[in-house]
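Structures follow.
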Structure P
Amino acid sequence: MFLPFSQEQIKSFCAEHTVKEILQQPKLWVETFKIINENKDQIKLFFESLTNKHGRVRFVFTGAGTSAFVGETITPFLRKNNKNLSWDLESIATTDLVSSPKYFLNKEIPTVLVSFARSGNSPESVAAVEVAEKIVQDFYQITITCNEHGQLAKKAQGDENTLLLLMPPASHDEGFAMTSSFSCMMLAALIAFQYESLNELELLVDGLASGTENFLSSLSAHLETITEFDFERIIYLGSGLLGGIARESALKVLELTSGKTVAMYETPLGFRHGPKSIMNDKSLIVFFMSHDEYTRKYELDLLKELNQANLESKIAVLDFKDEDTVKEYSDWQICIPSSGIEWEEVYLGFVYVTFAQTLAVKKSIHLGISVDNPSVDGLVNRVVQGVTIYPL
């Protein structure tokens, strides 16, 4: 049962692939950890070689759309926890790298392009590598992809300057929207860049998987009442690196409702600076609460403010703890079940995004849209089409 629909109902909604790919994520995260663990010697050698060759190394996390949001989410965490002060880490979408390379690439700085790609066949994903190869003198790659037969994976094979990490085959989502591909690639990068702490991370991943399975099994009642509200607009709010999760969450609703539900994302502090204008009586605001007590002060201030707005809008709050203030000022308080492990904020993002994926499916079904193929007119494609790549 899912949302709570039978397998026959899910099939009638044309939602088989997307539902399967959301539910399989906890299992695939355990598989992803095993893949990184099996490649730990290769990963260690790659990173040590970079440090030995160069005094300074620049890592650019890249991808298009959802794949770009992987880097956007994890870069602040990796930068904060990076022990190698000669490493610079930043996130730049391939759509920016390809269209305006002179603003983002420097010939003199040794650069590692960390590419995230579900299929590895998107025009910008392939072109970003080709452009960077032409511009950067000392160029390297970490290719994290779900498709071993894609152009990026094939290009990486046999290249001594490239570290290829292939995700579990089942993460190559067949549904339109990226779900398990997003979370598996995100987890793979987090683990690979923390390869020296694999023993601790194994326990964390196991706890994350079991906690998320429990969370998904408890969602049906919440989502039933939320979709009964029949919202026409949804705003996801997240601070810090949870801003990347909020951005991906908004895109899931936009994609799976074929644009019929207006979706946006913001930071809680940024929301007051104009974007708050989107609110009306048919708006749903979803807070992804921070783990950090300092950050929560700002989030709680906005939560109280929005609760007191003279509108019929609704507020849902996802949180890692049961707090009376949150309960008082929200319509739905959705707590993450404890797995006995205190997760850092970046790992909360994995659970939060499964909520957004599931809500997007529920809303799509509610609107009578084909979940696995919401863009029936072909306006948007599973693998982007119609992009002309021009020679540099």
Structure Q
Amino acid sequence: MNYKKHYPSVWDLEAGFEKAVPKFAFDYVVGGIGDEHNLQDNLDALKSVKLRPRYLSDKANHPDLSTSLFGETYSAPFGVAPVGLTGLTWPKAPEHMALAAKKHNLPFALSGFSTSSVEDIQKAAGDCHWYQQYATIDNEIDLDMLRRAKAAGAKALIITVDIPTNTNRRKNVQNGLSVPPEFSLQTLAQILARPRWAMATLRHGVPEFRNIKPYMPKGLKLSELGSYLNDLIEGHVSIERVKWFRNNWDGKLMVKGLLDPEEARLCKAVGVDGIVVSNHGGRQLDAAETAIDVLPLMRDAVGEDMTLLADGGVRTGLDIARMLAKGADFVLLGRAFMFGMGVVGNSGADHVATILKEEFRATMGQIGCSAVEELSEFLVPNLAR
């Protein structure tokens, strides 16, 4: 199939994703919390940001997409966000996404709740490897995971702090999706309706949490795993706990999930290198602010010398430009790459990265922007949120 013709945008991949994977996998990826207002807020907030083009210029005929971040130079100002249960969309999805990231010279962040381990990703990601960790109740587990991530070549560590309580997402409950996934008549019917996905998954086996597996109690029943994982993750993460991670990780450190400027200042004060401004893709609090609305406040709080990354609702190269114009230094995307994996298969992430780079390059050329760091000059302030 000519994927470029049939799926020329991430929006087309999202539409195809529903027909490519079982319903429980589709709803897990696209779904949000509560009534899913925050999902729509993310999209609407991005759409509201307008850019003012400058056409009487010839300096942007060949815009430079390259971006310096944490001492590394990437080919574009975006990367793959950490996403849990990635193997639910396609077998070995994390490895294929990591390979695509390395090919395009973009960072790939492996989730601690991924279906591939840091060791699995080491060769695939190369120098583009980041690792994301949730703070657990066991310092020894955290220390060992940091050791493993460092040994596997992770250049940066992300600590995600915005899941202090267990949440029930309505669609997951309705579709019978559990952690780990269990087979019932309902889920079996959904699987049989997607034979391509079913055959691929059958060949590779049921996805499992490969990073966490070494620490699980021996003899733990599958039915008990969900409760074990919920109990393993801490509640609210204190600034002292962030400082603990700072003291035990000698690479670049980011904190993901902050929306409050004062908390960003606290992180800067204890030596955090970057903040990922995020509402967890609308999956945690249905009344949360959007990253793009909060970005100017966060920039004012931490100044120009601290790195701000952002995610949430990004589907296009234009959306990436909007995030950067509002104050982000870099943009992360999760769902977009998951759509590509589910629809296209092994080369899905490569297809998504190609789409986004082409769209971003076209946006910069259209508005007359020659370099990524100049995008804020094209923001229309009186219409931006």
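Derivation of every value follows stated rules applied to the coordinates shown; laboratory data play no part. All values derive from a computational prediction rather than experimental measurement. Cβ atoms are built from the backbone, for glycine too; each structure is taken alone.
Supply the structure label, taken from P, Q, corresponding to distance in nm of label points 7 Å out along Cα→Cβ at positions 18 and 66 with the calculated value 4.2. Can you show the working numbers first?
Numbers: P: 1.0; Q: 4.2.
Source structure for this number: Q.
P, Q: which one has distance in nm of label points 7 Å out along Cα→Cβ at positions 146 and 234, as calculated, at 1.1? Matching structure: Q. Upon calculation of P(r) over Cα pairs in 20 Å bins from 0, in percent from the atomic coordinates, which of the structures P, Q produces 29, 61, 10, 0? Computed on structure Q.
With mean count of other Cβ atoms within 10 Å over residues 74-81 derived from the coordinates and found to be 23.9, which of P, Q does the value describe? Could the numbers behind the result be given before it?
On the way: P: 18.2; Q: 23.9.
Label of the originating structure: Q.
For which of P, Q does relative contact order in percent (Cα under 8 Å, 6 or more apart), calculated from the coordinates, equal 29? Present the calculation step by step, with values, prior to reporting the outcome.
Details: P: 20; Q: 29.
Only one of P, Q returns 29 for relative contact order in percent (Cα under 8 Å, 6 or more apart), namely Q.
Can you spot which of P, Q the value 15.8, 51 was calculated from, given it is Rg and Dmax of the Cα atoms in Å, for residues 42-217 alone? Clearly, the read-out refers to P. One of P, Q was used to calculate distance in nm of label points 7 Å out along Cα→Cβ at positions 90 and 194, giving 1.2; which? Value 1.2 for distance in nm of label points 7 Å out along Cα→Cβ at positions 90 and 194 corresponds to Q out of P, Q. Each of P, Q could give distance in nm of label points 7 Å out along Cα→Cβ at positions 58 and 82, but the derived value 4.9 comes from Q.
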